[in-house]
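Heads up, there are several structures right after this.
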Structure 1
Amino acid sequence: MSAAVHSERPALLVTAADLAPQALALLRDFDVVYAGKSPSDDDIARLCKTHNPEAIIVRYGKIGAQAMDAAPALRVISKHGSGTDTIDKVAAQARHIEVRAAVGANAAAVAEQALALLLACAKSVPHLNTRMHAGHWDKASHKSVELAGRTIGLVGLGAIGQRFARMALAMDMRVLGYDPYARDVPPGIEVVNDLDTVWREADAISLHCPLTEDNRGLINRDTLARCKRGVIVVNTARGGLIDEAALLDAIQSGQVSSAGLDSFADEPMAGGHPFQGHERIVLSPHIGGVTSDAYVKMGVASTENVLAVLRA
């Protein structure tokens, strides 16, 4: 963790151990302070008190009122990504601190991860790989799911959801999309006005929406019961969108055939989580947006958002 810096240049706090060189090149007029790989709320607040940053770029950890109050010079909190649920936006608004997101910067990366998880589930890739390495040959007994002609239901039609939709359309899937805030939806996506249509008609469901108090636990016992039996569930958005106990029960009962998950209610996932070791749950450690390309795009976009506010 960075020590105190005494300088006349304004400070900028990054809640991580690094930032892309292309982003740092834009921050030559700032003292950049790093909070480390996994900063706690107290760590961040302590650094805010020590350095009084004018801006925070958020990669890991949460930014709440404690950190904001510790940095009276703070004018902007910029997310190194598209989801701002780790920032207390109500507290920020009350303190006249702007909150920005790098919308679309990781769209390609996350959409590709969602597609990878969907295909891994439909084609049983991890399970068959394990079986093959153990010396088995399951050709006579295994049947995968063909996605062409089947319906994918998307919850959220922002930059990521729309990019994923184009991939699904290229595979000859029918694409249903629900997003009451979406504008200029490209052709090919059947926009529906209610989630019940998604639950009822989709053979696979992929989540691409932000987490809010209104949609927390969106995938739960009730909504899963309304889905087609054998539905595939993919989540590269936020873990809080899914009631994990309900999803596990639905997988064990066969109501959900498989799930591909890149985000979880509690992160990092602790050892002994009931999802671990389940052959019909494909897991990745919230790395949908973590590619070398997205790292640069998100770093530059989040930095440009900072500069847009501070130079206004």
Structure 2
Amino acid sequence: MLTTDLRIFLAVATARSLSDAARRMDVMPMQVSRRITALEQELGVRLFQRTTRAVSLTAEGEAFLPYAHTMIEAEESALRELQPSSSRVTGLLRMTAPSVFGQSIVLPMLPKLLQRYPDLQVELDVSDTVVDLVGRGFDLALRVAPLADSELVARRIAPNPRLLCAAPHYLRQHGTPSTVAELDQHPCIVLQAVPKWPFVVNGEIVRRRVQGRVMISNVGAVRDAAIEGLGIAMLAYWDVLPQLRDGSLEEIQLTDGGMEQLSVWAVTPTRQYVPARVKVFLQMLEADMTSRLQSLPIS
């Protein structure tokens, strides 16, 4: 199986067009069509449904996609190991991260990363939607929510506990709750995706629906609403670290219920053949987050 055919297959899968894939590969559309046909004959399956207007992956093509990515990464890793320039970090690092985490933690790292590795490029998808890592060709996903069962490879980067917080001026005016029940006396700012707040009571997770007049779809907007004094918010540690530091938000600790302990995870399509661009980024991310934790420990 020729790696050229695999690259053409991946280009067509991404572009959903033979002509667009041909332009990306700088070859003739007829050559793309012939190589896809040759690959299908070699595998004994149809990889694409092709019409005059559209190209789409078959179920067999979807199943073959991660293997094609892995084989191309293996070839690139081998070349990096064998070539004299293997110590250089090059290529396009494609990653996705939750919106607030990406903006607050990942973006401030990029100048240092790109300065250290001048041949590296970065494409960062900042979104609270869990994307298809393999299908969209990402090298890496950073995730802060509980992980669902998956065939992807997850690596824990740092603790990321949920916590309750509010603006200092809100707490001065309305008081600070000390128990789970006392939250009923306060307006809570609810993230639409998490209508029930998880508390750890006697070692068990108890999900409690809180009272509030404001429900918001975006984590960053929940944080901003808390800063404005609209009530108490439940957010993750890394989403409010800058605000805990500058004092615009204060953590609220309850005596009868802790908060769910989450983590920041790095998710990759495979454990093997991880590109150097992913490895150096994760090394820098871990070092940066460890330094931040030491300067402001989690309570």
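Here, each number is a calculation from the coordinates, and none is a lab measurement. Everything numeric in this text was worked out from a predicted model, so none of it was measured. Cβ atoms are built from the backbone, for glycine too; each structure is taken alone.
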### Which entry (1, 2) yields the derived value 13.6 for mean count of other Cβ atoms within 10 Å over residues 38-45
2
### Label whose coordinates, when helix-only ellipticity at 222 nm (-39500 (n - 2.57) for each DSSP H run of 4 or more, over all residues; to 500) is calculated, return -9500 (choices 1, 2)
1
### Task
Using distance in nm of label points 7 Å out along Cα→Cβ at positions 134 and 254 as the calculated read-out, with 4.0 as its value, let me know the right label among 1, 2.
2
### Summary
If you rank structures 1, 2 by distance in nm of label points 7 Å out along Cα→Cβ at positions 54 and 270, the highest one is 1
#### Entry: Which entry (1, 2) yields the derived value 148 for volume of the Cα convex hull per residue in Å³
1
### Message
Quick check on the output: 21 is relative contact order in percent (Cα under 8 Å, 6 or more apart), derived from one of 1, 2. Which one produced it?
### Response
2
### Query
Which of the displayed structures (1, 2) returns the greatest value of Rg/Rh (Cα atoms, Kirkwood Rh), for residues 198-277 alone on calculation?
2
